[in-house]
Structure P
Amino acid sequence: MSYKFLEHTADVRLHLEGKNLEELFVDGLRGVFEFLKPSPLSGSSRVEREVAVDSSDITALLVDFLGELVRLASTYKEAYSRIIFDELSSSSLRATLIGEKISEFGDDIKAVTYHEANIVKNDQGRWETDIVFDI
């Protein structure tokens, strides 16, 4: 698994790479919450939240999924560290997010954009894409 933040003029670019699509989505989740810098509540308890996303293709599915993470995290003041997939196809995702309640986020993502997003298999047979966050 690997992800890293890359320089971008006005926003934040996250490069994702994984041996399979599941790993790519997990690293997307990790990248989102590393950027958001959540502050846990003391004595915080574990939360589970169901997520379902349908999109036109795998790239849109990843962008929509990451956008849904940001929405859920903001709405419920939660940070997710794990995901259990019930379904992951080229256009559909059903899963359980596992995390904890938080007090606040250190940073904000206004939107996960489609700009530069294009999931491809690289020369090493690994899946990769860049995702740009509008901050």
Structure Q
Amino acid sequence: MIAMTAADIAALCAHAERDYPNECCGVLLGDLVGDVRHIRELRPATNVHNGDTERRYLVSPELMLELMRQERTTGRLILGFYHSHPDCAAIPSECDREWAFPFYTYIIVSVQQGEAQAPLAWLLSDDRERFLAETIEVK
């Protein structure tokens, strides 16, 4: 389960709408308590994919390196990533599966004609064969 505030969901949706018709992306930071991932911060990122940014996203390696350094000093973990699907369902694509890693939560927000829909959360199975739906608890 992933726990996040209504304000975080609103910020994620606003980011997706701003970047439409391109995919937005960002990083989910927080704490892991038992099986619950508590999101403490959304870190919006620039989509640096060198190609079809309407259907693909990439968080820069430089940002990831900085967040990994901060992880060691702040204790705030990289719990996952978020991105949008412009004019597509919030269901992971085959490309999403190929680039994903088990452990991380992947939140996808569908943006239909510029309007963000309710986000969905996903975890990649340990065998990397499929995504499993993850519950979002609004706190």
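Per-structure values
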| item | result |
| --- | --- |
| Per mean count of other Cβ atoms within 10 Å over residues 23-30, the highest-valued of structures P, Q | Q |
| Computed 27 for relative contact order in percent (Cα under 8 Å, 6 or more apart) - originating structure among P, Q | Q |
| For Rg and Dmax of the Cα atoms in Å, for residues 31-70 alone computed as 13.2, 41, the structure of P, Q it came from | P |
| Structure (P, Q) behind the derived value 2.6 of distance in nm of label points 7 Å out along Cα→Cβ at positions 79 and 119 | P |
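Bear in mind these aren't lab numbers, they're just calculated from the coordinates by the rules spelled out. Since we're looking at a predicted model, the values are computed, not measured. Cβ atoms are built from the backbone, for glycine too; each structure is taken alone.
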